[in-house]
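Take a look at the structures below.
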Structure I
Amino acid sequence: MITMALYFGFACFGIGILLCVWRIASGPTAADRILALDTIVINTIALLILYGVHQGTAIYYEASMLVAMVGFVSTVAYCRFVLRGDIIE
């Protein structure tokens, strides 16, 4: 039963990533694109956690923490670039 739930979760988060890629391609404003990129990071973290549960190893949890940190920094940097025109003052 848990394998079916994991496959359902993989499918849902995979579809979510595809929809976010569509939003990046067709987003009318930069804010839509930033939000879609941040949502892709969150969905990637969820996929890594699900894959860690599926494999039964803890290394994917640590990888998801790294993806979360890099995703946060990249979102902040992209927002600063859009608002101010440069990243480092």
Structure II
Amino acid sequence: MIIALISKAITIYTYVLVIYALLSWFPGAYDSKIGQFIIRISRPYLSMFDRLNLSIGPIDFTIIVAIFVLQLAGQGLILILARLVYMI
């Protein structure tokens, strides 16, 4: 049950990060209520990757790396929890 909940939370947060990236394509989208909410949720996590300087020219790969790390860490956590639950 906890494993499914963590998996759903990781999936939802991944969608939030994708929406954050898509909002950059629309002028003024970050100024809307939804845009402000998405920024407030996603910026703390994305700020961890800012010092890596993942920009190549005008293209920023920070969100792609952040999603990859989130998925990797989430799958590792789920694997660890699954082994702990099923070993007991």
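What follows is calculated from the coordinates using simple rules that are stated; it is not laboratory data. It should be emphasised that the depicted structure is a prediction, and the values quoted were computed from it without experimental measurement. Cβ atoms are built from the backbone, for glycine too; each structure is taken alone.
Upon calculation of helix-only ellipticity at 222 nm (-39500 (n - 2.57) for each DSSP H run of 4 or more, over all residues; to 500) from the atomic coordinates, which of the structures I, II produces -31000? Before the final figure, lay out each step's value.
On the way: I: -31000; II: -24500.
Computed on structure I.
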Matching task: 3.7 is the computed value of distance in nm of label points 7 Å out along Cα→Cβ at positions 4 and 60. Pick the structure from I, II.
II
Any idea which of I, II comes out highest on FRET efficiency 1/(1 + (r/R0)^6) of positions 52 and 76 (r between Cβ atoms, R0 = 25 Å, to 0.05)?
II
One of I, II was used to calculate relative contact order in percent (Cα under 8 Å, 6 or more apart), yielding 26; that structure is I
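Which of I, II yields 97 for volume of the Cα convex hull per residue in Å³, as computed?
Label of the source structure: II.
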